[in-house]
1. Among the shown structures I, II, from which was the value 13 of relative contact order in percent (Cα under 8 Å, 6 or more apart) calculated?
2. For FRET efficiency 1/(1 + (r/R0)^6) of positions 45 and 133 (r between Cβ atoms, R0 = 41 Å, to 0.05), which of the structures I, II scores highest?
3. Work out the source of 0.85 here, i.e. which of I, II gives that when FRET efficiency 1/(1 + (r/R0)^6) of positions 101 and 165 (r between Cβ atoms, R0 = 25 Å, to 0.05) is computed.
4. From I, II, which structure was helix-only ellipticity at 222 nm (-39500 (n - 2.57) for each DSSP H run of 4 or more, over all residues; to 500) = -26500 calculated on?
5. One of I, II was used to compute volume of the Cα convex hull per residue in Å³, and the result was 132. Which label is that?
Structure I
Amino acid sequence: MKSFLIIGMGHFGHHLCTKLAERNCEIMIVDKEEEAVEDMLPYVVSAKIGDCTNIEVLKTFDIPSFDTCFVCIGENFQNSLEITSLLKECGAKKVISKADRDIQEKFLLRNGADDVIYPEKNMAERYAVSESNEHVFDYINLGGDYSIYEIDVHDRWVGKTVKELNFRVKYNLSVLATKNHGEVKPVITGERRFEHGDHLLVLGKEEDVRRVTK
């Protein structure tokens with residue numbers, strides 16, 4: 001069972017804590033305000049009140065024991081920057097910090113963050129991709145040029161297999177799975193035959209997806 005430290009219990013910290021708890025993870029939460037942690041007590045093994053810009057406070061948490069430390073402070077970027085750096089100084093295995101602007105992401109990475117969460121930018125990009133194309137239903141960026149897209153099945157594909165369509169060669173996209181009425185079925189071989197109502201989960205570049213879905 002993995003263990004996590006979440007510093008900063010605003011809206012994002014609350015959602016993150018809830019989702020980790022659903023996966024039976026051990027969670028410790030910290031905030032400067034007592035009321036920020038009260039409603040999360042049923043989900044965590046420990047809740048602390050303290051100022052994490054103070055390294056002496058952090059040292060009492062046994063930082064190296066956590067698999068990942070999340071810094072979810074949104075209202076004070078200077079504090080987020082300091083805490084990110086101090087966590088690494090305390091021996092954190094992995095630090096993931098929240099950013100609200102591009103410049104914050106850059107500074108957090110320079111100050112020791114192993115990864116940066118940028119919720120508003122990620123959601124804006126996700127909806128920009130899906131809503132600008134009526135045939136794209138969802139989108140997950142994997143970094144770089146490649147993403148996973150949920151697209152619908154052309155009528156001309158119905159009844160044919162991935163192999164028959166020569167999908168990867170013809171469209172430069174890899175079919176990972178099909179989705180029909182919410183049920184996802186991984187495509188293990190090229191013998192999967194497309195049906196009416198299918199959506200495809202494909203891996204590829206946006207330019208190739210646009211060519212297929214326009």
Structure II
Amino acid sequence: MDPLVVAHAVAGTLALLSMWVPLFARKGGRAHRIGGRVYVAAMLGVVILALIVCAQRLTDGVPGNDEMAWFLSLIAVLAGSSTWFGWATSAQRRTVQSYHWWIPIAALGAGAAGVVFGMMRGVPLVIVFGALTLALAWAQLAVLRRGWPAGRARIGEHLGAMIAACISTITAFAVVNQGLVPSIVRPWLPPMVVWLLPTMVGVPFIVILRGRYR
């Protein structure tokens with residue numbers, strides 16, 4: 001097996017297990033901080049390795065790999081951008097404004113490319129996640145343009161970004177492990193539903209939290 005894929009799977013498993021600690025631990029407490037750091041470190045590995053593997057598949061000359069590689073690379077960009085934003089807003093890190101604009105700008109470009117690719121190949125899932133990447137990147141750029149959030153607004157941005165990162169983590173896990181769905185359930189649970197369900201459930205929570213902490 002490809003060592004990169006194995007390393008990606010190990011980092012992904014660590015991210016999937018550790019993300020529940022900061023989600024449910026007392027906010028600001030020791031468990032929340034340590035769990036959050038483990039999750040951010042694991043996601044850094046997940047995103048870097050995922051982008052390398054996807055780049056290999058997009059350039060291997062096998063057209064059948066391209067759709068899934070684009071889809072997974074968009075999830076990686078969503079996860080990476082959300083994790084960075086969640087980390088950056090976990091404290092008053094105003095200095096990140098001066099050198100981290102490139103992250104949402106890169107996500108904006110990736111989202112646009114995903115939409116174009118999805119429309120050219122007729123792949124609705126890539127179009128949807130390309131549009132989600134565009135929307136997320138635009139929202140992050142809007143925050144940076146307004147000035148670094150403070151007070152309750154900062155907490156809202158932090159919670160929203162980290163939930164978005166967790167959605168990406170769960171989505172990636174669902175896509176890679178869809179073969180584990182029992183055959184008796186598959187007729188009532190098509191792959192498209194499995195892939196979109198984390199987003200459909202999680203996005204309303206993000207909207208509610210950001211509104212609550214404004």
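Coordinate-derived values only; no laboratory data. This is a predicted model, so every value here is computed, not measured. Cβ atoms are built from the backbone, for glycine too; each structure is taken alone.
1. Numbers: I: 13; II: 19.
Label of the source structure: I.
2. II
3. This figure was derived from II.
4. The read-out was computed on structure II.
5. That value comes from structure II.
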